[in-house]
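Structures follow.
Nothing in this text is a laboratory measurement; each read-out follows from the coordinates by a stated rule. Computed from a predicted model, the values in this text were never measured in an experiment. Cβ atoms are built from the backbone, for glycine too; each structure is taken alone.
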Structure P
Amino acid sequence: MDFKALLKFLRELDKNNSKEWMDRHRKTYHQLRDSFIQWLDGLDTRLAQIDPEYYPTPGKAGINRINNNLMFHPNKPVYKDHLGAGLDKAPKSADFYIQIGIRESLLAGGLWRPDPKRLRSIRDAIDYDGDAFLKILNKPSFKKVFGDLYED
């Protein structure tokens, strides 16, 4: 995966965020997208080797659309400034999310909108083991990598 080429494309897209520009550069977009999917496939294989509970997810199944949904967010640009994908798409389980972008690149993990019973279980576990949880969050080695958590 040529990440420099991807970031260059995303910067140009950000400056010229229109369907007309994308139509003129769609071939380049598809080449970069296909390369990203292949890279995700390699990452998927590696995650499956590391984690016995990992639910393999091909890159093509995990990648997100580059179009913003303007029906619900009409003030957003037509296209996103990043490529993102979710891996480990087992039903009702936590997954990994990876995003490569011009403003933010990240690797994250967690649950998206857990059902009330699961959310209660997570909150109870954090409350029950709150001291251990805070100890991890306040470790200098953790803060060096992840920084402080945002309050939400």
Structure Q
Amino acid sequence: MVRELLIQFYRNTRFKPTRIILYRDGVSEGQFLNVLQAELRSMREACMMLERGYQPGITFIAVQKRHHTRLFAVDKKDQVGKAYNIPPGTTVDIGITHPTEFDFYLCSHAGIQGTSRPSHYHVLWDDNNLSADELQQLTYQITISSC
């Protein structure tokens, strides 16, 4: 599948991507290492099949939506809607995140009913050396542009 997407990208742009950023859903924390190893290897092989030596930077992010973490605004003026949700775009990357790994929570949407549930992003691999701010901003922009 990656090879076909790379070919399609090249046909549309006449360029090969220099960076690939992959968001992967449906992976539990216990599966992170196995999924990362298998899918990163598959992506690298697909790149090599396209052109020998072609190895773009890859950033691999696991996204978890099924968790019990909820975020609440400390200041009442920041509360949104009847359920007093946090504003869309709110990002938390300290305090409740892993002390040594690169993860963050991002609420990319307004809650329609009840309490908003932020997505939990785990950066499992990052050849692109993106800063936390860059990756969080990119993630938010992608989520709001796809709505």
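State the single structure among P, Q that was used to calculate helix-only ellipticity at 222 nm (-39500 (n - 2.57) for each DSSP H run of 4 or more, over all residues; to 500), giving -15000.
P
Given 13.8, 43 as the derived value for Rg and Dmax of the Cα atoms in Å, for residues 50-97 alone, which of the supplied structures P, Q does it correspond to?
P
Can you spot which of P, Q the value 17.9 was calculated from, given it is Kirkwood radius over Cα pairs in Å?
Structure P accounts for this read-out.
One of P, Q was used to compute P(r) over Cα pairs in 5 Å bins from 0, in percent, for residues 2-89 alone, and the answer was 3, 14, 21, 21, 16, 12, 8, 4, 1, 0. Which one was it?
It was calculated from structure P.
Using distance in nm of label points 7 Å out along Cα→Cβ at positions 82 and 138, single out the structure from P, Q with the greatest value.
Ranking P, Q on distance in nm of label points 7 Å out along Cα→Cβ at positions 82 and 138, first place is Q.
Quick check for you: by relative contact order in percent (Cα under 8 Å, 6 or more apart), which of P, Q is greatest?
Going through P, Q one by one, relative contact order in percent (Cα under 8 Å, 6 or more apart) is largest in Q.
Work out which structure the value 0.50 belongs to, where FRET efficiency 1/(1 + (r/R0)^6) of positions 26 and 122 (r between Cβ atoms, R0 = 41 Å, to 0.05) was derived from one of P, Q.
Going through each structure in turn, the value belongs to P.
Upon calculation of distance in nm of label points 7 Å out along Cα→Cβ at positions 10 and 74 from the atomic coordinates, which of the structures P, Q produces 2.9?
P
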